[in-house]
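Nothing in this text is a laboratory measurement; each read-out follows from the coordinates by a stated rule. Since this is a predicted model, take the numbers as computed values, not measurements. Cβ atoms are built from the backbone, for glycine too; each structure is taken alone.
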Structure I
Amino acid sequence: MKNKLWTKDYTIITLGSAVSMFGNAMVGFAISLYVLDYTKSPYLYSLYVFFYTLPQIFAPLFAGPLMDRFSRRRTIYLLDATSASLYLILALLIIFGFFSFPLLATMTFVIGIINSAYLVAFNSFYPMLVSDGNYSKAYSVSSTLETVSYVMVPVATFLYKAFGILPVLIANSACFFTAAFFETRISDVEKARGEKASYSGKTYISDSLAGLRYLISEKGLLCISLFFFFSFFANGATTVLTLPWFKETYENGEYTYMSVWFFLGVGRILGGFFHYKWRIPAQAKFALSLFVYILSAALEGVYLFTPLMAMRGMCFVMGLCNSTAFNIRVSSTQAYVPDDHRGRFNGAFLMMTTGGTLLGELTAGAVATVLPMRGTLSIFMGVCILAALVFVLGGRKHIKPIYNRKNG
């Protein structure tokens, strides 16, 4: 008999994550606009981004061992409640005139730590609520919700322009409180793991080293992580080069950019629908993953050299590729990694991909001062293709047993 995906616990975690995703997407863009308007300084805006991003490098690695030892469920709803409180406090500070940029930078740093720890806890807890045989379907739902949440960006823009930052902050606080409430209703599926009453620094270091040894010993997971470091490194170039190129090339370039990348979102949503309705044969997953890794990077490396209609078509295909790559990688690795190592693996993976993104952003920005932006992007995507050949194709003996599993 086929296992049911939409159990009570899976439904609750999905609703809770959807609410917090939509709130985060809305407030992130609105605060960016507010910082630019408040400071009128690109330098201070870059500091704001830096303070939010910095903890995302080290926090996941520190959080991983803790998530393998203590309740991920409790961590998730407590962090959501803390985020709700922080956004509400920020709104009150603005109302009573106590707002300042140093205060915002400090709160942004704290929120960055919270978000990083939350991601490790959530990514490690989520697979425990998915019934056997439904990993691919479950992660297609998660991927689609994340893509759809970007519709909140224009909503946030409208609210900010019409009413200012306060309604957005209060709405986001309500979203997080709602998510926390839902998450307290999830069954305590971690009882069997237990928690040790005493947890010392020595135990923490021992857990961390055990997680590192596990990742090194698992050649397949190591090859996957190394490839995605370079994949996110290349995506860092996309982040810092694509929008500026559109603004420099077209009149009202930001709207042209949105019209092109809209099709990437459509591709991701349709890809998520496909993975929800149909199952990819297990023996084909590795070959398909390698194909979409290379195809997506190749298209992204050349699409800016083509007419707008071709760009839109290529973005649609890239969206399909991204959805497929995400679904196979996440459903396979989360099903493969043992529960008592999942937090440490997810923490290390998140640290590597965030580090890759930041390094890519910095490097691409420097290279683009010498080379044209389109050519720079092509070089970075070439690096991604080379990484796919070296780590994925070269590590196929180790990756195939992970990707080609039948229980996803």
Structure II
Amino acid sequence: MVVKDKLANGARIITETLPESRSVSIGIWILAGSRNETFEKQGISHLIEHMMFKGTEKRTAKEIAEAFDSIGGDVNAFTSKEYTCIFATVLDEHANYAWEVLADMFLHSTFAEEELEREKKVITEEIDMIEDTPDDVIHDYLHESTFKNHPLEQSILGTKDSVLHISREDLLAYREKYYTAERVVVSVAGNLSTSLSENISNSLTELKKGPTIEGTFYSTFHPANTIVEKPSHQSHFCLGYPGLSIKDERLYSLSIIENVLGGSMSSRLFQQVREERGLAYSIFSYHSTFMDNGLTVIYGGTNPDQLDEMEEIIQSIVHDFTKTGITEREMRQTKEQIKGQLILGLEHSSSRMQKNGRMELLDLPYQTPEDMVQKIEQVSLIDVNSLAEQLLNNEPSRALIQPSDV
């Protein structure tokens, strides 16, 4: 059973009781990500996420780590382009203690200068690590060029220069502006107790209301061509096509398109590029969705001598997709695969917590797994094929990383 509660200050709590589970997952979701940042302060959302682990008014960074290790729990966090989440999964008997530590990290982090300077160095190492991973960073290059001059253009990590110039005062000002009650959702799933819900409500009363912040939302797509040279044995290649925003009802149709195109081992890309021709080890497609935009992406990595052949085959597969669509057999098979992945993926408390938290934060209507399965079943062949023609029959954006000696 899912219960929603909105506190007087505007903070929201969404709980889902799973009585047969022995775990509890708790996530604090904040409507603040890289799209909210200025150009000069790129990476500040991600830096705050890191700093919530680096000490509070009553706990050191080591004591925070020991708090979760001592109860066998997992604690982590992530930052996206549109939100930040700090979360933990623990045994149900430790849920109240886990919340007490999480709330302390969220509400009372001190952003100590010494810790801040050290963590900025850690993040510059993270940036270097990503830059040294071409099959990872190429997706950033594609986003930067496709969403040029749009808030979605900016990297979640920021640049080394921007991160190193962020001050403690900058962190405090950003937290004051964006970490306000109406921009916060706490999502909890698992074997819950009444005392846990009460403790969460009591802690969130500390949050202040903030002024309404009008975001910059508009649809955009730039079919740009980005080529970067890096030390690498392979060429890494991405194509980007328009996608759908997060509230678009056609996302269920798009999930079928993505799966048939390159989302599984039986997909057209995997079968024709890897299995039939052996041109790539990694070849796949996916869809990124945002509040005002979406991006449908194809990625492949191959030997530079095979790049032209791989790109030609990919373009041919996409062209055929727009002209002939998918078959009834592909439709049936893909629906069953998506349903299976959906239901199996939501068996754990952490998956339920993440689904509920994201939907509530982004003001999406709540859907049970059964609702989502029904939506998938209602998608028709005409829905899928007309959407494929609309999205894929466009000039794509393109990002390419070439070995520096080619």
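When P(r) over Cα pairs in 5 Å bins from 0, in percent, for residues 83-122 alone is calculated, the result is 6, 23, 28, 21, 12, 7, 3, 1; to which of the structures I, II does this value belong? Of the options listed, only I reproduces it. Computing FRET efficiency 1/(1 + (r/R0)^6) of positions 11 and 355 (r between Cβ atoms, R0 = 41 Å, to 0.05) gives 1.00 for which of I, II? It must be structure II, since only it matches.
A value of -13500 was derived for helix-only ellipticity at 222 nm (-39500 (n - 2.57) for each DSSP H run of 4 or more, over all residues; to 500); which structure in I, II was it taken from?
Details: I: -27500; II: -13500.
It was calculated from structure II.
Could you tell me which structure in I, II was used to calculate Kirkwood radius over Cα pairs in Å, for residues 267-386 alone as 16.2? The value was obtained from structure I. When FRET efficiency 1/(1 + (r/R0)^6) of positions 155 and 235 (r between Cβ atoms, R0 = 25 Å, to 0.05) is computed across structures I, II, the figure 0.50 traces back to I.
Of structures I, II, the largest value of distance in nm of label points 7 Å out along Cα→Cβ at positions 187 and 251 belongs to I.
A value of 23 was derived for relative contact order in percent (Cα under 8 Å, 6 or more apart); which structure in I, II was it taken from? This figure was derived from II. A value of 16.0 was computed for mean count of other Cβ atoms within 10 Å over residues 171-178; which of I, II is the source structure? Source structure: II.
In this comparison of I, II, the computed figure 5, 20, 32, 29, 12, 2, 0 for P(r) over Cα pairs in 10 Å bins from 0, in percent is attributed to I.
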